[in-house]
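Please treat every number below as a calculation from the coordinates, not as lab data. Quantities reported herein were computed from a predicted structural model and do not represent experimental measurements. Cβ atoms are built from the backbone, for glycine too; each structure is taken alone.
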Structure I
Amino acid sequence: MKYFTFVFISILLFGFSGQSVSKETDLIQMIQEQYQSIQSFSGHFVQTSYRNNTETVRRAEGLVSYKRPGKMRWLYEVPEEQLLVTNGETLWLFDPLLENVTIQKLEKLTDGTALSFLLGLGDLQADFNRRLISQVLLTSPDALIVELEPKKAAANLSFIQLAVHPVTYNLQIIALMDQEGNYRTIELESMHYNLVLEDNLFEFKVIQDMEVIEAGN
């Protein structure tokens, strides 16, 4: 499960065909502006991983919380408990089973990536180019779907797709494709917006006897 979560992070380090360029730009701008207008949210997520040329499908789910600016918490509950949390400066990945925590500076992970957008720190128009849908990864009949290619080459990310609500432009599903044809989707369900979330929800306290792994610092 820890590998599964790390792959999720490494990939994060990372429509409507026939529309005019101006309409495409407007849609990306509206998605960006709506996400930036949200001060916080909390709800359920389902993460599904697909391996290229195999029938292997792995699923994880749990609770996600977000608070602007740059704070996010992913509590994996299934298939095993793990916690991924950041306060906007430091990122912690805690494995209760192994009793260890991996710590990394967030700034080393976010420049021009999908993670940067999710944290409210990035800009889709600055970091990605929109293109026509190349593969059908998302099939949501009640959503607008766009495909974005990172402007900076990324070893772990080929492109992303976003499914958003057709009226509010709230983010519903993210799909992330790597360079080897593996991809995963992250569905955001039962979201509640602009909640009062305490800052300590996005902190992690290292306790005595816990193994600490410093990653890339």
Structure II
Amino acid sequence: MAVGAHPDDIEFGCGGTLINHKDNGDKVIYVCMTDTQSVDKTTGKIIRSHEQLKKETQCAAEVLGVDEVYYLSFQDLNVPFNLESVSELEKIIKFYEIDTIYTHWSGDSNQDHIATFKTTMAAARYVPNVYCYEQIPIPRHTDNPMRINSYRDITNSFDDKIKAAECHKSQFEKYKKVGLDVTENLTTLAKFRGIQSNCHFAEGFQVIKQVSK
């Protein structure tokens, strides 16, 4: 299972790894914590409409080949960490008997991402394998750097990871307006993680817990 605060977080963070899971015959569940339009709170402009959210996510899900897509009922920029968010996510975890989860990391500077991490940690307390993925490489800093200690070779799935990410046209346009090329940045990060792990392209993760049999 992959859990993201918003549509696109999962594709950017662990899209290649999810494709690898599907290639290995695993069932993959995609969970987005929000199901609302995205609005710039400083300008009031709509960044991504609800219609775009569904269309872009469905496009990405088809490229990734995920088995099910869930949207929880929380609002963009207001994802909570509370009994409701934990319970809703835990229902899905229990229904599918999830044994591996990918989600945001605790040191992120986005409030929705932090709440999603906390919610996932509570809901996934009995899940043996939990990993945190990296966020899209943009100018977003934190005083608590992510500790990458696990790598997944995504050389064979990288092209489809990019195709899935590029389904989120609204986000690519948002970042383009401030001079950021998302495809280039995702490629640079994957190459860097690949250099570290001695493969062409890789995704890096911080292990929260990992149980070997």
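Suppose Cα Rg over 2.2 N^0.38 Å works out to 0.95; of I, II, which structure was it derived from? It must be structure II, since only it matches. State the single structure among I, II that was used to calculate mean count of other Cβ atoms within 10 Å over residues 128-135, giving 15.1. Among I, II, the structure yielding 15.1 for mean count of other Cβ atoms within 10 Å over residues 128-135 is I. When distance in nm of label points 7 Å out along Cα→Cβ at positions 48 and 200 is calculated for each of structures I, II, structure I gives the greatest result.
Computing mean projected area of the Cα convex hull in nm², for residues 64-135 alone across structures I, II gives 5.1 for structure II.
Given a value of 19.1 for mean count of other Cβ atoms within 10 Å over residues 120-127, calculated from one of I, II, which structure does it belong to? Source structure for this number: II. Set I, II, criterion volume of the Cα convex hull per residue in Å³, for residues 96-143 alone: the highest-scoring structure is I. Which structure, out of I, II, was helix-only ellipticity at 222 nm (-39500 (n - 2.57) for each DSSP H run of 4 or more, over all residues; to 500) derived from, given a value of -13500? Checking each candidate, the match is II.
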